[in-house]
1. The value 34 for percent of Cα pairs over 30 Å apart was derived from one model only; which of I, II is it?
2. Ranked by mean count of other Cβ atoms within 10 Å over residues 38-45, which of I, II sits at the highest value?
3. Taking 18 as the value of relative contact order in percent (Cα under 8 Å, 6 or more apart) derived from one of the structures shown (I, II), identify that structure.
4. Using mean count of other Cβ atoms within 10 Å over residues 22-29, single out the structure from I, II with the greatest value.
5. Can you say which of I, II returns 0.95 when FRET efficiency 1/(1 + (r/R0)^6) of positions 70 and 302 (r between Cβ atoms, R0 = 41 Å, to 0.05) is computed?
Structure I
């Protein structure tokens with residue numbers, strides 16, 4: 001019996017139809033700017049986001065770091081939510097590749113208060129202080145359990161930032177999930193930012209790639225920096241074809257993952273285990289002492305179910321297109337057995 005892999009929505013395998021799209025893709029040389037499938041993907045995503053241009057890149061991390069690089073200068077300060085992906089999981093890239101200083105502030109379910117931005121502003125005449133040039137927001141918010149940061153809160157942050165000449169980048173790795181769950185369009189979310197990133201290799205199930213959208217000048221510079229960082233790809237249309245297929249066939253079905261996450265969360269609630277109601281496809285279980293997440297995960301592995309530790313006393317599970325209703329029920333049963341065996 002195959003394992004039920006809930007470690008991430010990045011573990012999906014291309015569907016047979018997606019593999020056919022890859023095999024049949026028309027390709028060129030993307031570094032020369034003549035791969036028709038990549039161009040079609042970039043045009044479509046720019047239009048979806050209501051932006052002037054888009055750039056296809058190998059990963060969400062690269063897209064985020066490109067955005068920081070083109071929206072700042074070395075020595076600038078970047079405001080980040082303290083549990084954000086850019087701060088926790090990108091190896092200090094904003095310092096290493098862009099020479100910027102991170103200032104972190106705790107948010108509420110991933111949402112930053114605009115007052116935190118105002119508090120970091122310094123007079124332009126102060127030659128001692130770093131200039132706050134950029135705020136990065138994340139939606140959905142991974143560490144907050146796939147929480148949807150409300151549109152009103154993002155708009156408030158965007159308005160405050162623009163009022164004070166601060167740029168905004170949206171890490172929208174799972175923005176597709178936010179759009180499907182909320183009914184708010186990608187363009188409405190993206191309007192809150194100068195640049196936005198969206199992943200194809202998570203909920204949409206493509207094997208490789210993310211998109212960075214923004215203004216013509218920002219994306220032109222991002223394309224140049226991508227080449228410097230080794231991100232220039234040649235016959236990338238074989239990858240872009242999978243992303244186009246995902247846009248056609250795997251967006252609306254994200255609602256199925258969200259429903260399964262709610263079922264999984266309900267089934268994982270038991271004595272000693274607290275599980276919040278998921279907004280999207282991420283389930284976070286908090287284990288009370290003496291339950292040890294490492295032991296629970298080991299017991300799950302024995303039963304052919306994979307989840308991951310997610311900080312002190314926490315376990316994460318993510319629903320995706322490779323896990324059906326039967327898989328969720330099997331995971332629920334295995335989790336109960338694993339908890340019992342770990343007491």
Structure II
């Protein structure tokens with residue numbers, strides 16, 4: 001099956017498979033490089049990284065591979081709102097007591113985007129992807145002038161058009177099936193995110209814009225790749241599929257929970273970060289959502305709960321960890337390398353395409 005299209009030609013990659021830039025330390029340089037080396041596009045999830053750690057990771061990726069790779073950042077102002085801090089702490093106190101940690105007295109969320117842009121420019125990162133919005137015209141222009149291609153995470157046709165008008169090179173259309181945070185621009189207008197299913201969203205975005213469209217959300221194998229391309233997408237982005245792979249730095253208990261989960265295990269919640277994200281529902285989600293007060297807005301809730309989630313990981317307590325996951329976890333297999341996932345996805349896509357080619361239609 002031939003995979004050469006606008007997207008692969010533009011990025012200089014062999015296969016139209018993007019490994020999602022999952023923030024939080026999961027996308028190790030080894031994972032990013034392995035995907036790129038095998039012909040896909042590896043992505044460093046740098047949104048929560050300090051600028052120094054981000055630079056180190058980028059340089060490590062360059063040492064591991066000469067192939068194209070991407071870096072994903074949050075294109076949103078990280079502005080705190082602590083007005084409901086006491087109520088939020090009250091809701092989290094039982095969890096803190098069980099984990100035997102103290103909730104912090106004073107907090108401030110980092111806002112690293114400005115420095116991150118400087119590093120992306122200095123390191124000549126070939127592809128930059130953004131979530132939660134679009135880069136400022138100045139930042140987008142500077143990156144483009146330096147030769148970087150820009151990918152926008154979008155969840156609606158309207159957002160896709162905004163990305164096209166802003167000079168982006170391609171969009172990743174994320175359906176509600178997707179795990180973790182999706183790229184909805186305006187969560188004040190859409191408090192639980194824009195929730196259009198992947199295979200409803202893709203053909204509408206393809207119809208309305210002229211850029212390459214990459215499908216994301218619930219795509220776990222070659223059948224999903226073939227189906228997405230049948231709807232007009234020029235590639236797919238997969239996140240959950242790579243979470244349990246050998247190069248992923250996801251916690252062992254996180255991987256176990258993923259492999260034991262089903263299509264009914266996840267839900268969209270603001271419990272961990274204050275921004276809607278799809279995760280395996282656990283005790284943390286149930287307790288926070290049962291409280292009388294809503295979580296703080298993003299990024300304040302994310303900062304407030306950070307210590308609890310770190311303690312849960314150290315104590316091997318998945319019931320209090322943020323277990324981001326999409327809706328197709330029954331299709332996960334543990335112990336695979338990233339390269340094996342790419343190879344298997346391509347084989348499955350070729351098989352699915354051959355099956356489709358055998359379909360015949362009677363004359364009308």
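1. This figure was derived from II.
2. II
3. It was calculated from structure II.
4. Ranking I, II on mean count of other Cβ atoms within 10 Å over residues 22-29, first place is II.
5. Among I, II, the structure yielding 0.95 for FRET efficiency 1/(1 + (r/R0)^6) of positions 70 and 302 (r between Cβ atoms, R0 = 41 Å, to 0.05) is II.
Every number here is computed from the coordinates shown, using simple stated rules; none is lab data. Computed from a predicted structure; not experimentally measured. Cβ atoms are built from the backbone, for glycine too; each structure is taken alone.
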